[in-house]
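Following are the structures in question.
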Structure I
Amino acid sequence: MIGHLQTNKVKYIVPKVKMIHSLDRLSLAKELNKRANMNSLTINALIEVNVAEEESKFGLKIQEVVPFIEEVLKFKNIRVKGLMTIAPYTENVESIRYVFKELYKLKEDISRRNYENLSMDYLSMGMTNDYEVAIEEGSNMIRIGTGIFGTRNY
């Protein structure tokens, strides 16, 4: 599941997804844990981080991530598998390289903490317009929907 997830939609998707790519608040973690438990499942999740602190995007600020993870680790039916970010859209992708560097540094910091039941296997960053820079900065999961399907018609 990629994209912002409303808490009231969790009951519909828990049995149908392999990984949530946008865990960004405690209320969502609580509901995911509850529904996963009801379905005898463990939910894999990526923590969404709003590195650039854009008001138009969801996600935690960098300094909020470690305390958030420490709370999520209390839930038995959620496994944090990595981090995800969406960089600001720009034609000059070099201007957003710092977003990917910062998330990589955060991933490394979290990995060094050796939390139980947590891995930093996935660093999901990079979209059609910026995935090359994201890969250069350590991404191992990219989202290239526009590159495959074309631009959306709104």
Structure II
Amino acid sequence: MSGGDPQGRRRAREAALQMLYQGEVGKSGAFESIATYWPARDDEPPLDEPLREFANGLVRGVEGRREEIDAMLGAHAQNWRVERMAVIDRLVLRLGVYEMLAEPETPSKVIINEALELARSYSGEEAVAFVNGILDAIRKELRRS
């Protein structure tokens, strides 16, 4: 994935989070969410095709590796079962872990900062420390810089 447009990638991550949320809350599944998400958008400016594909790839990747990701989250979220986490927090964490696993060219610091921005925007300040602590622990486990 190329990363020439940091703002565009941030918007793509937001779109991925929204699709995952739609799939989780609507019980439709992430793949159906991809199919229904983009036609309903009237973003200005619209995300270009590479950024849409980046967002879709995040959604597909999170879904495809959900068991593995949730096992990692469960191991690092002391006193929290993954299914008991707030929906947005759980989805932000899944996105961050997936990116750490699948996007080796994206520095962990960038992935974690982006996850913190999503948590701040869509969940709240209390979620930021929670997300940061878990993602940093997983970063260390994965031995990522």
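Read-outs: derived from the displayed coordinates by stated rules, not from any lab. Keep in mind that this is a model prediction, so the values were computed, not measured. Cβ atoms are built from the backbone, for glycine too; each structure is taken alone.
Each of the structures I, II was assessed by distance in nm of label points 7 Å out along Cα→Cβ at positions 24 and 40; the largest value belongs to I.
When Kirkwood radius over Cα pairs in Å, for residues 56-127 alone is computed for each of I, II, the one that comes out at 13.3 is I. When distance in nm of label points 7 Å out along Cα→Cβ at positions 112 and 136 is computed for each of I, II, the one that comes out at 2.5 is I. Looking across I, II, the calculation of Cα Rg over 2.2 N^0.38 Å that yields 1.03 traces back to I.
In this comparison of I, II, the computed figure 2.8 for distance in nm of label points 7 Å out along Cα→Cβ at positions 16 and 96 is attributed to I.
When helix-only ellipticity at 222 nm (-39500 (n - 2.57) for each DSSP H run of 4 or more, over all residues; to 500) is computed across structures I, II, the figure -10000 traces back to I.
A value of 18 for relative contact order in percent (Cα under 8 Å, 6 or more apart), calculated from one of I, II, originates in structure I.
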